[in-house]
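These notes open a run of structures that come right after.
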Structure 1
Amino acid sequence: MATIDPLVFGQRVRHYRKAAGMTLDDLGGKVSRPAPFLSLLENGKKEPKLGLINDLSVALGVDVSDLMSVEAPSRRAELEVTIERAQRDQAYRDLGLPYLKPTTRVPDAVLEHIVRLYAELRGRDAAAPFTRDEARAANAQLRAEMTERGNYFGDIEAIAADAVRAIGFEGQGAMSKGDLNALASHFGFKVIRTPEVPASVRSVTDMANGKIYVHGRDSFDSKSSRSVILQTLGHFALGHPDPKDFSEFLAQRVEANYFAGAVLLPEAAAVPFLLNAKVDRNLSVEDLKDRFFASYEMAGHRFTNLATEHLELGTHFVRSDDQGIIWKAYSNNGVPFPKNSAGAIEGQRLCREWGTRQAFVSDARYTIHYQYTDTSAGTFWCATFVESEDESPRAITVGARFEDAKWFRGWNTDRRSVSQCPEGDCCRTVSDEMAERWNGNAWPSVRPNSHVLAAMPVETIPGVDMVEIYEFLTDQEDVAFQ
């Protein structure tokens with residue numbers, strides 16, 4: 001009984017009572033309840049007992065399941081329920097408006113306006129209080145949870161395994177265009193590529209008509225296109241609701257990305273491949289990338305998903321730009337990533353001595369840059385690849401502690417550096433000689449990076465113009481009906 005929504009239940013009773021041509025007194029006589037009681041019931045102010053539900057079912061000539069449905073019986077009823085709930089919300093009450101009873105004299109159009117205005121009010125109210133510091137703290141908390149679980153999500157692995165099994169994809173090689181279409185169909189969608197997708201998003205999903213719009217025309221061959229489609233499907237496969245705040249948005253994005261990796265590089269196929277490589281002391285993200293036709297970044301992510309759970313290896317992962325700014329990072333091996341006061345890693349600058357930055361000036365820039373780095377937390381080995389296929393160069397690094405390097409290809413590299421950042425004299429410390437020579441005689445003109453003024457978003461879904469999204473979907477729907 002706890003699952004009954006009194007507001008919806010009341011609307012359904014009223015709907016079937018009027019359909020049967022009964023007054024409240026008529027119905028009350030059949031169920032032995034006074035009309036005022038039934039009025040309270042229909043207005044959602046009384047919760048029905050099981051015996052009354054059965055009596056109402058018989059009196060109205062409908063099944064119990066019809067009365068207990070979670071859907072309002074009509075659009076008008078849905079509007080009335082929404083407005084009643086709205087007026088119980090503190091954000092609505094703070095407006096100081098008198099109570100509005102949506103009687104039959106209030107037109108549907110008026111109720112539609114009120115519901116739409118309330119939704120806009122709640123959307124703005126949800127976004128504004130989430131400050132940049134809170135966003136950074138939420139990000140730090142999420143990273144801590146990922147570290148705690150070794151970046152392994154067993155429930156998502158199971159959902160992804162069921163999905164690929166349903167379409168007969170065994171993960172023995174790259175996922176084909178046909179496999180991708182079949183997976184989309186499995187979740188009730190059709191993928192449509194169009195150059196008209198708004199620039200602020202990677203995909204737009206028309207849930208009403210079962211269509212996922214992605215950038216491009218008719219090619220599904222690129223690694224990035226597959227990832228975008230699978231990440232979009234991930235939200236539906238995992239049952240994500242609309243995010244309530246930026247913290248939930250971050251968590252959902254991590255889970256959707258994980259789902260995409262678990263589909264492209266299925267656990268059942270990737271784990272034996274990695275175990276064999278470990279036996280040969282030849283673990284390599286590059287081989288994982290080539291085996292499953294994934295980007296180096298996706299393969300690196302996937303390696304960290306599986307390494308601790310199945311290979312008993314602590315790892316770290318980082319994606320950074322050519323200035324050493326961290327875009328993504330993960331660690332469960334104690335590597336000393338720079339952090340801000342809130343504990344966030346993203347947006348911090350890496351030491352120039354780390355392999356992640358040395359790769360940009362390395363003689364192995366276009367292959368794999370292997371390196372050992374001595375830090376305050378110990379010595380770490382890493383393999384870094386600079387990706388630059390479709391955007392600004394970014395370094396993708398996967399690493400391990402010194403004692404675990406023996407399992408990886410490139411363990412015998414002679415590249416070695418020492419990093420004392422952030423405590424000791426290192427790459428951020430100006431020498432006395434240079435300070436004396438240039439102090440007061442240098443004026444750098446800063447490159448206007450957007451993150452200087454907007455390091456973290458405050459919106460629930462950052463950077464998305466919903467007006468633009470709705471206009472796009474309307475245009476696509478109009479084209480479909482022409």
Structure 2
Amino acid sequence: MSEFSGVIKKEARQLLQLALPLMGAQLFQMGMNITDVIMTGRYSSVDLAGVALGSSVMWPVLILMMGVIQAVTPTVAQLNGAKNYTEIGEVIRQGLWVAFLGGLLGSLVLFNVAPLYRLADVDPASAIVSIEYLSMTACGFPAVACFFCLRYLCDGIGFTRAALLIAATALALKIPLNYVLIYGHFGLPELGGVGCGVAHAILMWTQLLLILFVVTRKRFDDTNWMGKFSWPEWSRIKSLLIIGFPIGLTLFAEVGIFSLTTLLLGRYGAEVVASHNIAMSIAGFMFMLPLALGHGSTIRIGFRVGAGEIKGAGTTAGIALSMTVLFAIVGALFVLMFREHVVAIFTTDPAVRKLSVVLVLFVVFFMTFDAAQTGAIGCLRGFKDTRVPMIIALFSYWVVGLPLQCTLGFGWVGEPMGVYGFWIGLSVCLGIAAVLLCGRLWYVYGNEPLIRSLSG
């Protein structure tokens with residue numbers, strides 16, 4: 001019994017060492033988004049709307065691109081566990097080709113959003129700001145794509161502090177850059193919301209330079225990733241895309257359902273949208289640790305699979321999922337007890353506050369489901385199992401979740417439930433995703449031949 005307890009403590013410690021820096025990096029990233037909202041909001045409502053509109057386009061594109069590149073993490077983790085360091089170098093060289101081309105494609109999308117805005121009949125003044133904001137941001141996409149590839153190299157070998165330090169530096173630079181570029185100081189033009197896009201592009205290139213400084217240190221010498229030049233090799237790129245494209249589509253499916261929910265609630269007025277956004281902000285903040293633990297479990301399980309410790313990897317998966325759910329339960333209880341105080345941080349409007357407190361009860365209900373599904377996905381990625389989780393995500397969110405939301409919210413059957421119907425739909429689809437993904441994890445980690453075939 002004491003030996004088993006020792007295993008749990010060791011694995012929990014290893015997972016937290018990997019996850020906590022990643023959580024910090026995510027919080028700093030969230031801080032950059034909040035900085036844009038606060039500083040453009042103080043400049044003008046049109047610029048705030050333009051930046052918000054641009055962000056709603058930029059983030060799904062960026063997340064899809066990040067997800068595809070994220071194939072590097074489990075691949076490097078397994079090679080690191082197998083001590084096949086020179087192969088890591090080749091993976092990174094091919095991954096950089098994927099990242100660079102993906103960044104160019106993402107830039108192309110952002111440079112051509114004007115027809116989409118005309119089709120959606122977006123407010124012309126906000127659209128002008130948004131289009132210019134996205135054009136500036138697009139200039140940094142190839143850089144940030146390559147940054148993520150090299151960051152996932154760091155993550156894959158377990159050096160997750162690099163992400164934390166670079167994200168902290170980026171936030172420290174973001175605030176003065178926004179101030180100078182939005183309001184026009186030190187002889188620079190006053191750009192308003194477009195200045196946020198310029199700042200984004202500058203920081204994307206800065207992050208690439210910082211990660212290059214990290215990955216050229218002695219710690220990475222064994223990988224020899226800079227030792228030679230490699231042209232694109234389709235067989236290797238294909239293996240990365242087989243893993244990465246389902247990751248990207250899974251992330252896109254989940255982010256997409258939350259973004260679309262916000263859009264569909266727009267018809268119910270400013271109070272409903274504001275309350276919805278407050279509840280979602282609280283849910284997003286509480287989601288940071290489960291998300292980080294999921295990514296940490298990808299790294300740790302990948303390492304153990306690569307080292308040939310298949311049963312040990314299964315043990316890690318069980319511990320990781322248990323920790324993720326436990327933290328979610330504790331977080332849900334905290335939100336339940338202090339929900340009125342937490343909501344008060346976001347608004348003083350009585351009507352918005354009243355509705356937000358009710359919607360936060362849905363957050364309390366689905367937090368455990370949300371944590372379980374992201375924890376299971378993180379573990380499955382460590383085994384390089386990404387295709388079935390993608391199918392589960394698409395089914396849960398878009399085949400079940402969206403129709404259920406519209407049926408309940410708009411009253412396609414019975415009385416319209418409005419915002420409550422949409423949140424019931426969200427809770428149900430997250431619950432279905434959690435059950436199916438945990439079931440998939442149960443099947444995979446007990447199936448050694450399948451694990452070996454996935455890692456091959």
Exercise. Using the calculated result -28500 for helix-only ellipticity at 222 nm (-39500 (n - 2.57) for each DSSP H run of 4 or more, over all residues; to 500), pick out the matching structure from 1, 2.
Key: 2
Quiz item: The value 0.00 for FRET efficiency 1/(1 + (r/R0)^6) of positions 44 and 276 (r between Cβ atoms, R0 = 25 Å, to 0.05) was derived from one model only; which of 1, 2 is it?
Solution: 1
Quiz prompt | Structure responsible for -0.40, -0.66, with log10 I(q)/I(0) by the Debye sum over Cα atoms at q = 0.06, 0.08 Å⁻¹ calculated and labels 1, 2 on offer | solution = 1
Quiz prompt | Winner on Rg/Rh (Cα atoms, Kirkwood Rh), for residues 156-323 alone once structures 1, 2 are ranked, highest first | solution = 2
Quiz item: Once relative contact order in percent (Cα under 8 Å, 6 or more apart) is calculated for every structure in 1, 2, which label goes with the largest value?
Solution: 2
Exercise. Out of 1, 2, choose the structure whose coordinates give FRET efficiency 1/(1 + (r/R0)^6) of positions 180 and 332 (r between Cβ atoms, R0 = 35 Å, to 0.05) equal to 0.25 when calculated.
Key: 2
Quiz prompt | Structures 1, 2, by distance in nm of label points 7 Å out along Cα→Cβ at positions 260 and 380: label with the highest value | solution = 1
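Taken together, the values in this text are just the output of simple stated rules run on the coordinates, not laboratory data. Every value quoted in this text rests on a predicted model; they were computed, and no experiment measured them. Cβ atoms are built from the backbone, for glycine too; each structure is taken alone.
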